[in-house]
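What follows is calculated from the coordinates using simple rules that are stated; it is not laboratory data. Just so we're clear, the structure is a prediction, and the values are computed from it rather than from any experiment. Cβ atoms are built from the backbone, for glycine too; each structure is taken alone.
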Structure 1
Amino acid sequence: MKASDLFVKALENEGVEYIFAVPGEENLDFLQSLKNSSIRLVVTRHEQGAGFMAATYGRLTGKPGVCLSTLGPGATNLVTPAAYAQLGGMPMFMITGQKPIKKSKQARFQIIDVVDMMRPITKYTKQIVNSNNMTAQIREAFRLAIEEKPGAVHLEFPEDIAQETCEERLYEPVGHIIPKPDETAIEKAVEMIHAAKNPLLLIGAGANRKITCDALRDFVDGTGIYFFNTQMGKGVIDERHEQYLGTAALSSNDFVHAGIDAADLIINVGHDVIEKPPFFMEKGGKKVIHVNFSPAEVDQVYFPQLNVVGDITNAIKQLTARIKKQSHWDFEFYKKVKKEVQEHLGKYFEDERFPMLPQRLVNLLRNKLASEDIITLDNGIYKLWFARNYPCHKPNTLLLDNALASMGAGLPSAMMVNMLYPERKVVAVCGDGGFMMNSQEMETAVRLGLDLTVIILNDHAYGMIKWKQEDMGFDDFGLDYNNPDFVKYAESYGAKGFRPESDKDFQEILEECFTTKGVKLIDLPVDYSLNHPILNVMLKEKAQKL
């Protein structure tokens, strides 16, 4: 059998549905083999778009998303999505082409060591040098991509290897059973929780990857312990729950941190140091129980006193069954914090000034969207407002990246979401800077006949960095730019473009976008004037007074 044919059969054997790709001449044998496959080829306009779509597929399905590029510059363009998937715990399988390795007539043209380049940002990277070993390498790559902690894997498929004749052999995909936590660790955790006066539960990204929602809700309901989450842990438990304190969008000096500071024990479920810290540990301060699939990676701000390592769901079920409510537990301060959080978050929800405050946008979208509908965020200052102010009712309904925190992922992620869940409303919220990094994927979205709404928060600047610049006392310098006419830009791709001129106008446009099919873009002027006075000044002052 031809090696490229067998490669495709091996992917079918793994249950691959899509390959997102910007092919090159080194991939042509593979493309020919893919033509008659059950796998759907989705051609994107940049390798980043292909990679971000594959990573989002992995994030939402738990199965590796697959993307394809050629050698050299095609492969280097996959570096950012590879790091995005690796840090974010998203299973992704990358295939890159290469010149013939046995007899090449093009010297070093376009050739770099792609395998070595991928090594620091993947769980597995190999060049296929023997087509008879190829399917074993594919199976191993898929196994590692899925195994906790999930991440990115890569195989380089040289042109001459793709043309070889090889032995047909496939390996049955075998699932990985995550072991149960050690009994001694569970008993020690129960002992620490019973002894604490103000225990608090933290839910991180790892808890969002598995079916932990029911187990964690039962834990909270059964024990009465309050909880908060990281940005990537949003929605694991419905955030309308009476014991929900909030999301740690910042690392310190928010209302939720007043509750964190009052805790003498934090039960950390699924958070690791890859995601931006939701709080800082200090020597002699609060104790932390680390409940995760792997032991804690010790850091200056994170050094737990106990590791409960193994299947998260099993660990939480065991803790729920053994923990008894303690008369000395004191949650009164958490109730006070929750009240302050609710009053603060809703303060600008009804503010109709225009350009629009991000807080107002958050509220309008929450009111318009059903519990199952999904927002994808690019990276920018608005991400903090959505993380803090947007209550998720279900897991993975606010998709953001707080690990690599890459710009340019918002639109490709929304495209993948719509392909997976065509019955749900999908909104990509992007800054003008992040949108322009992969705006060419509008063509892909229109070509695929997708149904989604893109909202561009337009401030003609890199707003997140402006916020940091002001907080650090630097001059306003070097972060402004001009934008194209986004309405005409959308229309040039065959999408619908809108530019509201008032709060009322925006609401009417949003309603039209949600009741019509196709790709829609809203160029929304945004007012970031409250970023510094609220996030840098007011929160610090008020949180410290609680």
Structure 2
Amino acid sequence: MAPYAHLAIYKVCSGDGNCAESDILAGMDAAVEDGVDLMSLSIGGSSTTSYRDSIAIGAFGAIQKGILVSCAAGNDGPEHGTLSNEAPWILTVGASTMDRLIQTTVTLGDEDEINGESAYQPKNFSSTPLPLIYPGIIGGRQAGFCANSSLDDIDVRGKIVVCDDGLIDDVLKGKIVKNAGGLGMIVANLMVEGFTTFSYAHVLPTSHVSYSDGQRIKAYINSASTPNASITFKGTVIGTKPAPAVAYFSSRGPSQADPNILKPDIVGPGVNVLAAWPFEVGASGTGARFNIISGTSMATPHLSGIAALLKSMHPDWSPAAIKSAIMTTANLTANDGNPITDETSNPADFFGIGAGHVNVLKASNPGLVYDIKPDDYLAYLCGLRYTDRQVSTIARHAVGCSNVGSMAGKDLNYPSFMVFLNATNNYTVEVTRTVTNVGAPSSSYTAQSRTSEGVKVDVKPMVLSFTKANERLQYNVTFSSSSKSGGKYFQGYLMWISSDNSTTVGSPIVIAVV
């Protein structure tokens, strides 16, 4: 993302994957002391309050020094409420797919063709059809997963074996199939994984297919008297559609630490990312020293690099301003012109996609930014009814809430909106935002909004007119609902559009009627 950036690496985890909180905090403090410009942490735990979260504490120390902190949202999706690293001063990053496939094609005996993925692309594998078997029909659930020893009493020799994804590592499944005499493998997604497939460096010819395609293959096996299939390898295919899409594993909001802040903030490339590797992977003899890795841990450094570019272009921007630029210029549509989808092929909600998919070029010239000073976060923490001691733990200096004041989460100057309507507030909530002009000195922006039926968004004033650079103007938004039935979420979107139509400053809206 930022080819001329200098990297400083801080080891905070042991070889067994144990990452002690004291080591994480020590590493972050060392980075601050060394004068880094940004931090990227592909690390996360379970959701917790900020004063118990070492990463949140370390990140707050960083942003006080003008250092943006980018963190992984977690890989516990697609269930909602599974996020980590939710503190509002952190850039919380989810994972999306790319418009690139390392493609394989399965051709069934009935000539049905199904595209899948695999990083192992053998050149000498015959396209002659081979017998096709799904061991789950014979040996039950363990055999369906191709788990260790589950194929011992099933004849898979010389066959292509269909294995359900899950339970054990997919590459290990391939080793088990290969040791049992299988010549090829098809990995079929579980329902929860939907259309998110992976290009692993397999040890035998393999195709990883979606859940729906896996069901097609199994239906064919059940219907054919002598099922067979072949696998052909198409190499890297660029420009696939639709892309991006939110990966099934990418953790979802709402935030458990504070539901008033809409998280994740953004999604970026985190599926099938090419990565250097310390030892050979895949089939023996290939000598591959590169692996294909997926996770929000892959998406996070993409966003960190983009933030580094923005920091280089705008060295005077605060971490909050850089984050705002990334969020308010994000894409909501895929390369097919339709809304970005999730693993189900349905439009992704804002709990999955955040503000959208990062758009590097637009982020460099966002027009307006939502800036937040460190002291604003202290008032926000006091608004959460944290004690003086708890706020002081995060700030790492004595803080008295009676001195810094108290701010409701809805009023934090965040680039997105998350509001709760209920009988207590008469199903109406007003929030305030302040934007800073970082575009043309003399410019004006007009508000436009769209919402779901049953909720209303009223913006005042409707026009913001700036006369100089870095001028700050305030506006109010009133959210209301005609629906009085609880337990519903409504989505919307607020845009400030420049008078010359060259710049759109967008903010996602989630309205909860409770």
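Values computed for the structure shown
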{"quantity": "With mean count of other Cβ atoms within 10 Å over residues 308-315 derived as 17.0, matching label from 1, 2", "calculated": "2"}
{"quantity": "Highest-scoring label, criterion being mean count of other Cβ atoms within 10 Å over residues 260-267, among 1, 2", "calculated": "2"}
{"quantity": "Distance in nm of label points 7 Å out along Cα→Cβ at positions 188 and 228 - highest-scoring structure of 1, 2", "calculated": "1"}
{"quantity": "Structure responsible for 42, with percent of Cα pairs over 19 Å apart, for residues 412-467 alone calculated and labels 1, 2 on offer", "calculated": "2"}
{"quantity": "Identity of the structure behind -6500 (criterion: helix-only ellipticity at 222 nm (-39500 (n - 2.57) for each DSSP H run of 4 or more, over all residues; to 500), calculated), options 1, 2", "calculated": "2"}
